[in-house]
1. Consider the structures I, II: one of them gives -10000 for helix-only ellipticity at 222 nm (-39500 (n - 2.57) for each DSSP H run of 4 or more, over all residues; to 500) as calculated from the coordinates. Say which.
2. If distance in nm of label points 7 Å out along Cα→Cβ at positions 38 and 94 is computed to be 2.6, which of I, II is the source?
3. Taking distance in nm of label points 7 Å out along Cα→Cβ at positions 86 and 150 as the criterion, which structure among I, II has the greatest value?
4. When distance in nm of label points 7 Å out along Cα→Cβ at positions 14 and 198 is computed for each of I, II, which one produces 2.8?
5. With relative contact order in percent (Cα under 8 Å, 6 or more apart) computed per structure, which member of I, II shows the largest figure?
Structure I
Amino acid sequence: MPSKNAKPRLAVWKFASCDGCQLSLLDCEDELLAVAQAVEIAYFPEAVRSALSGRYDLSLVEGSITTPEDAERIREVRRRSRYLVTIGACATAGGIQALRNFADVAEYAAVVYARPDYIRTLATSTPIADHVPVDFELRGCPINKRQLVEVISAFLAGRRPAVPPHAVCIECKRNGNVCVMVAHGTPCLGPVTHTGCAALCPSYNRGCYGCYGPKETPNAPSLSRWLAALGMDARALQRLYRTFNANAAPFREESERHGA
């Protein structure tokens, strides 16, 4: 980190995304004041007007790589950053826009745009880690603001962030929730999804949608067998895994197993 008299320099970058994860940082309220006092916000167009050039101690990157220009820009961000942390499903897995990876992008562009020949885009939407080395990935759509504060605090302290890797099911047990899949036959991705939302959807008797992506060592094929027993056909299973984290390897592989 920088000298004793200088604050660490923080930069927040946007690529292809909806800005929701950056807004999670702005939504930290009291915690944000502490963060602002601990770091020098050198680059954050969503929050500050000024931008400082040079190198950054910690870069937070939101968004996926979807254009040739962004593929070049992320390499420059990596070169100027001591630590680079990706935040959100777009940056860690390609995001909802990674649904293009299973389709013909040229056909989509022809349907949406009057002059598709003006559109410069890649055939795929890919996570930041596919292009440059990443020091830590914080998952979620959007990310959990308390986990984000923990990540920033950890890098300021020179330690590994303490972000639990377990499944949403653990949060359901902590909340005293009745399992929606066992009790009601509601399809739920909780057993294979990374925690972070405090089991928000199951707490309201809805199945987990997988917003935080696959947990460590998920057993998606086993979950699919249970879901098939509840009446889900191959097409429904494919769609279930193709949402916010469609391009995350365990979800992508399982969706491909149930169709083209």
Structure II
Amino acid sequence: MKILACDTSDASCGCAVTKDFQVLGSSFLSVGMTHSQTFMPLLHDLMQRLPLEYQDLDAFACTVGPGSFTGIRIGLSAVKAMAFATNKPLVPVSSLYALAYPLLNHSDALVVPMIDARNQRVFASAYFQGREVISEQAVHIEKWVAECDAWLGANAPEAKIRTCGNACHMYRMGREINHEVTTDIIEGHQYISINPVSVAAIAGDILVKYIDGMDENSAAMVFSNANLSKTPFAPEIVVPSYLAMTSAERQREEKLRQENHENTTV
């Protein structure tokens, strides 16, 4: 199975093509330019170098957030268009899970992927021994640290904390606010950005599990043009996972709040 996997959920963007979990090629770029300028040229260049046609692919995968609102929209819109055009499945992948993926083999640590959500807030989740133990949320760093520390105290008091993502340093900051010990924190600065190969591996796992137990004929037909819309991987049903309101939504909510206040004071 050949999968094209993409990530545009942060300042960097990347894409990779795998075949049966083996990497055929990958590209990564972080140059401070917008994804509208870099993502499609990066993707087309990779496909030309392999060389492959988009129709040759069996599935697409894309991070759907949380992360940069604009980046997610650009990447997901482009990948959805390609999946529509080729009538192939599109697998949505959590940005936080993709960040944590390279660290999940550390069974002695709580793996905590964190993406900066500004104003001392993070998009975050937590994994222990490969299993999500604290679900994804947008939260103030002090509250997040308290929640993770409480889970550790109740479930794995001897475990270390391995952080990753562009906010990996903020766990230590959250501890220092209350002058607490920070020696159990291991910051994964080499895992600041999402590796698109991880996105492809996660998508491959999801697809394999979906057809597990089917006979060969059923597995071959499940993603056919006639049946794709009946699966969770139909491009039209894949949506972003922002976890927080966009600036436009916040402005609209504030405007409605002011209007309601004015109406009640008249």
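What follows draws every value from the coordinates through simple rules; no lab data is involved. Because the structure is a prediction, the values reported are computed rather than measured. Cβ atoms are built from the backbone, for glycine too; each structure is taken alone.
1. Working: I: -10000; II: -12000.
Of the options listed, only I reproduces it.
2. Details: I: 3.4; II: 2.6.
Comparing all candidates, it corresponds to II.
3. Once distance in nm of label points 7 Å out along Cα→Cβ at positions 86 and 150 is worked out for each structure, II has the highest.
4. I
5. Answer by largest value of relative contact order in percent (Cα under 8 Å, 6 or more apart): II.
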